[in-house]
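Visitor: So, here come the structures, one by one.
Please treat every number below as a calculation from the coordinates, not as lab data. Not measured: the values here are computed from a predicted model. Cβ atoms are built from the backbone, for glycine too; each structure is taken alone.
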Structure P
Amino acid sequence: MSAAKKTGNIFVWGILGLLMIGLTGFGVTNFGGSVRSVGNVGDTPISTDRYYRALMQEIRAAEAQLDRRLTLAEAQEFGLVFNARARSISDTALDNELARVGLSVGDAEVARALKEYAAFQGTDGKFDRETYRFTLQQNGLTEAEFEEQLRADTSRALLQGAVMSGRALPASYGKVITTYLGERRGYSAVMLDEAALDAPVGTPDETALTAYYNANADTFTAPVTKEITYALLTPDMLLDKVAIDEASLRALYDERIDEYVQPERRIVERLVYPDAAAAQAARARLDAGTASFEDLVAERGLELSDIDMGDVAKADLGAAGEAVFALAGPGIAGPLETDLGPALIRMNAVLEAQETSFEDAQPDLRDELAQDAARRDITDRITQVDDLLAAGATLEELDRDTDMELGTVSYFPAQDATITGYDAFRAAADAAQPGDFPEVIELDDGGIMALRVDAITDAHLRPLDEVRDQAIAGWQAEETRRQLSARAEALKTQLDQGTPIADLGLPVQTLAPATRGAIAPRALTEPLFALPQPGASAVVAAEDGAVYVISLDAIEPADTQDDAIRYTLSALEAQSAQAVAQDLMIYFTQSRLNEAGLTLDQAAINAVHAQLP
């Protein structure tokens, strides 16, 4: 079977399944004789039924994820309406193209698809006409309507398959990816920091400081600032007024017993391989000392954080638990079978079994229950505060007559202040203007607040005397980096002239050939792999202020027989081929749409929206 035919068959079964999913649970709505389409692509109408089904599929899928009903406004906000309209338009564009070229599947193909689809089969596994008729009846369709729709969808799927079958990647793709993932480079480096200078940079004179200040005016410009007065009440402010009885504490302790009585645990990292042979080969390299665990992790294209399982109990590791917990101290177990496949598991620490008594747990339990009680108390007070504000009470009066406390802040976006840590405060402060009526704002910790903008100060350059210390520190950092870079360039010149890096008179860090993921610090990675051949050098400034002089010592090509590289390459090629196929389909559909032309009827679209349940 050709690739195009295989692709076509996959699409046929896919659209038949989606068609039935789309119809299940809601029938095709009758929009009346005057509303049959929401627009046209060329001469082909975008039927109201098609748009309605697409929209309901999007909404029902989102509702299943959110576990609640969605309103039309929410569907529009989440992009569901846009997605349904785009899908309806693209499908109609393909239908229009099929009509233009005269392509359609015959009755035999439609009959075969119907007879082989499980939803229409009886208990004997064969096509059952009564089941077929009943299913369509439940969804408000006649056999003729459904079969015509299936014919159109199947024809469209064959066209999609033909377009997407041309998704072969160039032969060079695998070579480029393999080189990128698996090539290893060894290097030597000299790190220069402030200690490498002959003398500290000192303090700038007034001329130099003023020049730096003027050149970095944005750094010293104060943003637009709102002077805000607020009244605040949080659960923490009521904790001293909340009484908690011991029975409630005991009940919560019993409910959380798993947190307070914990079995022995281990801190582990799990490195999974595609098969047992690859895992065993990795173990052999570990045992032979030719690779470290960190090397194996990097070869898989992972970071240690990606494989960190944290602290786990024996049961959490399944079948691998026995071997891991048999280790008396830190070490590596495996290969072991896990729920993700064969793996090497490194155990880093043993955590002894722990038990926290009820007496020791009481302070935390009391705080939790008190927080809950305080939040409920605040919720009960919202109406009272609303009423006071509606009656004209000021924030100062709320401070006097309630448990709310008054505060002020000079607010600007990205400000580091306690009150601005609340998302709700920032949203309200950004929107508020002088003279606005204060309203109750609910906070995510259960608290409430109300605010007032007293004044707004425009953005302005702060005087040098006000930011002198900050400017001096900035100049010193910049001057240090300049001097370090100048020395590093001088050292690079010596390297380029043939001086061995070991003869530069500075400590040298040497790294054996490693892949990109194992290079540290990260700032060295791209400059190192950009060097053309061994002996080449570069100067690299790191984010922490240090400057490095690196010399490329060796280039080792990727091991194309390495199981980890082959597995990763295979997965990337499959993902990329799929992405290319999807892009081809998008470009083809858009070209057909551009040629045919598109018109939409907003009134008809609104009529479909009005029929949504």
Structure Q
Amino acid sequence: MRLALLLVAAGLVQAASVPVTPRTAIVVARDAAPDERDAARLLQEYLRKAFGARTGFDIAEAAPTAPSRIVVGGIAEGVYRDGFLIETGGGGIRIRGGSPAGVYHGAAWFLDRFAQVRFYMPGDLFTHVPARPPRIAVPEGIVRDEPYVRNSMMSGVGGFGGRGDVSDSPRGGEREWLRRNAVYRKEAAAFTHQHSMFDRFPPAVFAARFPEIYPVLKGQRYIPVDAKDQQWQPCLAEPKLVDAAEESALDFFRRFPERRMISFSVQDSHRHCECDRCRTALAKAGGNKARAFSDQNAVFLNALAARLEKSMPGRTIVYIAYSEVREVPSVKLHPSILPVVVFTIGDSLIDKRFEPGEGILDTWGAAVSQLGNHDWGQGKMYLIPRIYTGLTARLLSDARRRGLIWGYQHFEAYPNWGLDGLKLWVTARLWWNPDAETAALWKQAASDLFPSSAAEMARYFGDLEKLWILMDNDAERKLRKWSNQFDLKSAEQKELAAGCRRLLDRAAAAARTGRERDRVALLSKSYRLTEYLFEFANAPRVDRARVEEARRYARDVVGADPMAMFDGGDPETLMKDVDAALAAITKGKLD
């Protein structure tokens, strides 16, 4: 993939190189797309910062007489939409993409690879710019790079919600962070892999002509009133459902000809049709709703995929493998169908997702050509760090070895940036290349952000990951399950938790610059709240004054900083979770 540059790096071939200095010009076409112009501006801004130059790296619309140039823009044929091609030779460097977005990703990769500019977390504080101007000489050759995960997003970052909703975020720089790390990569903000049956079958369009596609519930045909109604599913056994679905899909793709994906995902409900056909299918499955409806859903989607293959080739049908359609169907799915399986990667060990013959890839891999995942990775509703990047790498690298296309990755992030936010950067790297060495990524982050204590901070993040794996492998820590979220059941867990504080304190003492001290301070501040909760949950008796101290700390220190916890900056909302957690873990213990 990167053959030419790899041979040069290994010393196996000698090649000319193109120097990059402030005299290097950045060239964009007069009719450049917005993403391409943004890529040029990104290069200009951060190459200037890397070189400590206020000027230079001028942007021009024609090839200048500069000694070197970076030409930004253009479509690279045969490269995936979000991938890029970087070609070097003849005194110039050219960045092209499978689309304009791919050009932007190529520019960000160029900054990382050659200028050591990396965007670890939102904002300037966690953006790494080298302390000394780099010496950049790009060897002649071609770099082609494409992401393994074809579409991705992290909801709760930058105000983006899982169903295409967008709101304001109290944390500046999150949207830029998503873009610079190639995280938000899906066809449109409005696309959702989630509950979409009302969108596909709006009663105003279909109820009069296709009443049969709506369910029979308690002996009556049920027609939903609006999109908020989740208490229904279409009748998956009704033959006319395929006719209505084809009509709906064709209308969608005519209105949005640039789109290649459409979701037919069940509503967020356990209420399924009770007509005679559905009751018979349920009886044949021995009353197992998940088995019956998973197979019904597969038959319906296969029939729809076969039709769209003729009328609208090259499209992908997405569905969420959730609720009663969560199981692997007994029939193989059409290659154009992408199931997004809902499971928490962080719970993979306790849920036995890697068991030979029974793991997620063994079971689904036999039925699909492509797969996706909806992961609860947050963040919000947890007050402990949850790092499990090694499990993410294990899952995706194994999937790639099996030849599976990973079509979509949805990560409910809602991040506690100061507690474990760097896992989002590592995760984004793994989505692009799951064979990247996770330990090396963490080491690089620690070295860039904490140069005075790189070894201690690399160990800090590694120990947090060990702690999560040990804790979650003896009892699942569910969303807001305060009763056991903070339990440290073994001496090893307790030592890891205490050791993380010692590592933070060493890093704080070693920090040589204000920026480094501020970075450690954010992590230390956030982890201190977790320590209070660990203390109370694992003590036989708890002092009331100590609990009030923890409450004040949560409200006044953590609650004042949007980067410390997801609800930081909104003390009232944060304290609802903190108070609920304190009530659960101090019950019957207060002195």
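Visitor: Taking 0.55 as the value of FRET efficiency 1/(1 + (r/R0)^6) of positions 37 and 381 (r between Cβ atoms, R0 = 41 Å, to 0.05) derived from one of the structures shown (P, Q), identify that structure. Mind showing how you got there, number by number?
Guide: Numbers: P: 0.15; Q: 0.55.
Attributed to the structure labelled Q.
Visitor: Taking mean projected area of the Cα convex hull in nm², for residues 341-484 alone as the quantity of interest, name the structure among P, Q where it is greatest. Please report the intermediate quantities before stating the final value.
Guide: On the way: P: 19.8; Q: 8.5.
Going through P, Q one by one, mean projected area of the Cα convex hull in nm², for residues 341-484 alone is largest in P.
Visitor: The value 10 for relative contact order in percent (Cα under 8 Å, 6 or more apart) was derived from one model only; which of P, Q is it?
Guide: Numbers: P: 25; Q: 10.
Matching structure: Q.
Visitor: Something else: Taking distance in nm of label points 7 Å out along Cα→Cβ at positions 157 and 549 for each of P, Q, which is largest?
Guide: Top value of distance in nm of label points 7 Å out along Cα→Cβ at positions 157 and 549, among P, Q, belongs to structure P.
Visitor: I would also like to ask the following. Matching task: -13000 is the computed value of helix-only ellipticity at 222 nm (-39500 (n - 2.57) for each DSSP H run of 4 or more, over all residues; to 500). Pick the structure from P, Q.
Guide: On the way: P: -16000; Q: -13000.
Traced to structure Q.
Visitor: Same structure again: Comparing distance in nm of label points 7 Å out along Cα→Cβ at positions 109 and 501 across P, Q, which structure shows the greatest value?
Guide: Details: P: 6.3; Q: 4.5.
Max of distance in nm of label points 7 Å out along Cα→Cβ at positions 109 and 501: P.
Visitor: So if we calculate mean count of other Cβ atoms within 10 Å over residues 333-340 for every structure here (P, Q), which label has the highest result?
Guide: Values: P: 17.0; Q: 22.2.
Top value of mean count of other Cβ atoms within 10 Å over residues 333-340, among P, Q, belongs to structure Q.
Visitor: The value 222 for volume of the Cα convex hull per residue in Å³, for residues 229-316 alone was derived from one model only; which of P, Q is it? Mind showing how you got there, number by number?
Guide: Details: P: 222; Q: 99.
Traced to structure P.
Visitor: Of the structures labelled P, Q, one was used to calculate FRET efficiency 1/(1 + (r/R0)^6) of positions 293 and 533 (r between Cβ atoms, R0 = 30 Å, to 0.05), giving 0.15. Name it.
Guide: Numbers: P: 0.45; Q: 0.15.
So the calculation was done on Q.
Visitor: Could I ask something else about it? Check the numbers for mean projected area of the Cα convex hull in nm² across P, Q and tell me which is largest. Spell out each step's value before the answer.
Guide: Working: P: 44.6; Q: 30.1.
Comparing P, Q by mean projected area of the Cα convex hull in nm², the maximum is at P.
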